[in-house]
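Listed below are the structures to be examined.
Here, each number is a calculation from the coordinates, and none is a lab measurement. Quick caveat, the model's predicted, so the values are computed rather than measured.
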Structure I
């Protein structure tokens, strides 16, 4: 099965390379992206069993907030044609105050206009997972949607200016009596963070 998948991937890359020579469009793409990402909204719903007093503790809070974060990621992708690119991304980002995460996402980019050798607009959608970096890592889910403007520096080199909205689902640490609540006592722990994303990407 692995050999079959590897053969298919190599044929896909070869096909993209041939298509790139005929259409002046590269097949594989790779690059790096940086972004400034202030959190603007957060919500936290939880309930857990208090092992000291033997009763349930419920909590719910939400509202507008502000917390400065940043994100950097490396990406590798494939130009399906002159309009669509699929890319896999891995990096390092802030999710909320003092909450670093490692996101792993898949982005579909729709480029507007027919000529990839000139500047043009684009839109994209991105979805993925990842982990919160702490003593006991926890999984997160993330969705990002937005668009931007692509500056064509050369046939193979592009610079993107990006604006997007990111939503993150996570399990924040619950502190009770100045100590974190162990997972075996938690019945529900849902955290949501909404952020603005402003970034720059280099693609080769």
Structure II
């Protein structure tokens, strides 16, 4: 018979972390953020559940692993009763978004904490947080718009081949990971390609 605890000398000792995870799952409805057909927890909700169940018994430590003009890498460690339960890491590109230009360190720390909490089990089926997915989509959208802008400037077949070579990997990944955005891109691509051909551009 299953139990939410561990057996020691024939006595079942309740596992507080399992209780915490169950609390998260019970409070998840209405708290999740729907993104592209999936639901993601926010870091704030995961953290609130941790504190509600453990209070000061839980400790979070964060460390900067790398920081320079291009990126920030941080690591988060979750301790309960001074025992390390899980870790999480996150990397942020300073040029990825407007927020990252001024607050890449803070964004990276939040993401690292969210992943560490997820590895504690305080999550649904998705390790990534709503904040991480939203940021990733924003970065994808920026790359899509850059690709579209550059495609509009194609003037001959050589330019077109250069454009294809430059964006081939990104578009392949987009098709696999975000089919909705890829479909929207394809629609824009088809329209622009038609316009270029009408102008006599050989592509």
Structure III
């Protein structure tokens, strides 16, 4: 199998990176092909929300996202790795998710014309016509996804503030939207408070990679 890691942090060799690399090392021990991508190394512009990608029309933005997306379609297992920033996935990761709208999703042409219909007809058109066609491309579906999350805050604070829930939800929304499957989740909370946990976490990460079948 091919295991592709999408790393949503610019801090190389930091906690998120170490956890991800441990998973990849485990996957390599099981003879899987691996690759890691640092989003900070690529030019991925924000989605413009311009509806240029309706129907079969390509995204109007010409940047590195398209080759990253192609790598995702060629992988069997995706690792989505992110720190918790401002109560959610990193900006790098969220921006990466947003751009799937142009390449990974089929957006029915009617979506761009909806506002031209009488108000009483829009809801009916959306649920009876648009929602039937709106779907991810077959090439991105059915991937298994491993969530890798790290945070400076200790676990109880992540729960108290709701930051763990919103971060997990951000990742789960992408997985659901692409019709993929959540395979495993690994969390390292309180990285600054409990640095002695790192080796235990990395061993767990390695086992997750080694257990991919």
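Could you figure out which one of I, II, III the value -11000 for helix-only ellipticity at 222 nm (-39500 (n - 2.57) for each DSSP H run of 4 or more, over all residues; to 500) was computed from? Of the structures listed, the value fits III. From I, II, III, which structure was relative contact order in percent (Cα under 8 Å, 6 or more apart) = 16 calculated on? Derived from the structure labelled II. Assign the value 1, 7, 14, 17, 18, 15, 11, 8, 5, 3, 1, 0, 0, calculated as P(r) over Cα pairs in 5 Å bins from 0, in percent, to the correct structure from I, II, III. Computing P(r) over Cα pairs in 5 Å bins from 0, in percent on every structure in I, II, III gives 1, 7, 14, 17, 18, 15, 11, 8, 5, 3, 1, 0, 0 only for III.
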